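Given below, in the form of structure tokens, are the structures.
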Structure 1
Amino acid sequence: MPLSRLIYYSESQLDPNKGPAISQLTDILSASTRNNKLVNVTGALVFDEFWFIQILEGERGIILKTFERLKNDERHSNIALVELTDIKGRLFGNWWMGLAIRNETTQAAFAPYLRGGNLYPEEMSGQQILELTQNVAQFGYDRQINDTTTGAV
């Protein structure tokens with residue numbers, strides 16, 4: 001089956017009354033990993049306090065169903081599909097769902113994509129979002145190799 005990649009962004013609606021953001025993100029990552037593994041979807045989720053950026057890779061029909069399900073998740077709003085394209089191979093094939101959070105550790109990877117210190121995914125092309133996600137993923141991968149005490153980015 002041919003592969004496709006779907007890129008979208010949305011505004012975070014994480015509820016501080018439901019615990020720390022990191023705890024809620026861990027729940028999202030666990031559910032995504034479990035669900036994606038069942039349908040052979042891979043990808044990455046980037047979080048910067050205000051925005052979610054997500055990339056899904058897999059069979060087109062399956063990632064479209066996944067996207068439709070995600071649109072109903074109350075933890076985000078104003079969901080915008082940036083790109084849906086056929087691909088020859090996966091860029092995030094090592095992760096059922098990778099998670100990268102904007103923080104002091106990953107700030108250098110985010111820096112080229114910030115304007116006035118803020119991320120504006122609505123002004124970014126699909127290629128720019130893809131580059132940001134790859135840079136953050138590579139930054140975390142390099143750090144894990146060089147620092148054995150590190151877990152997720």
Structure 2
Amino acid sequence: MTVTTFNHKDGAKSIPSDHVKAVLNTTESIPSPEKDTVRDHLLTTLKNKNGWSDQVKLAADSNISITAKKGDVGLCLQTGNMGRMYADLLKLQCLYKSKVLKAAILIVPTRRLAKEHDYGANVAQFERLTRELTIFDKVITIPMVVIGMDV
């Protein structure tokens with residue numbers, strides 16, 4: 001896999017460089033662009049080799065969660081539709097406003113990866129997400145690095 005990055009609200013300055021490097025290296029090492037392989041490889045490697053957590057609930061009595069967390073940095077991996085990507089943005093922003101997170105990493109496929117490997121209709125895409133983050137600049141204020149997975 002190849003990766004493309006986008007910094008929202010100085011995300012790269014807000015996240016320890018070793019966190020970003022680990023996620024980038026793990027993403028680049030994904031052996032197959034198929035959705036199940038992407039998720040399994042990324043989450044297993046980040047947890048077992050890099051100390052990222054399992055899912056993190058937003059509240060004890062809720063099933064709403066983000067993909068993982070390391071220290072005060074949240075992580076969301078979204079290979080589903082755009083609606084789920086907006087939900088991830090809300091969850092990350094909520095945790096930021098609650099001072100649980102200081103920054104986040106959000107990983108999504110690029111348009112090309114999603115199309116060439118049939119991720120489905122209206123799938124979350126790097127190009128659309130980064131374009132829309134500039135529109136919602138005053139609403140989504142959590143510092144973030146967005147990683148686009150490509151082939």
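Each reported figure results from applying straightforward, stated rules to the coordinates on display, with no laboratory input. Just so it is clear, the model here is predicted, and its values are computed rather than measured. Cβ atoms are built from the backbone, for glycine too; each structure is taken alone.
For the reader, a short list of remarks on this structure follows.
- Given -0.44, -0.56 for log10 I(q)/I(0) by the Debye sum over Cα atoms at q = 0.14, 0.16 Å⁻¹, for residues 2-73 alone, calculated: source structure among 1, 2: 1
- Among 1, 2, structure where mean count of other Cβ atoms within 10 Å over residues 66-73 as derived comes to 20.2: 2
- Once volume of the Cα convex hull per residue in Å³ is evaluated on every structure in 1, 2, the highest one turns out to be 1.
- FRET efficiency 1/(1 + (r/R0)^6) of positions 18 and 42 (r between Cβ atoms, R0 = 25 Å, to 0.05) from the coordinates reads 0.35; which among 1, 2: 1
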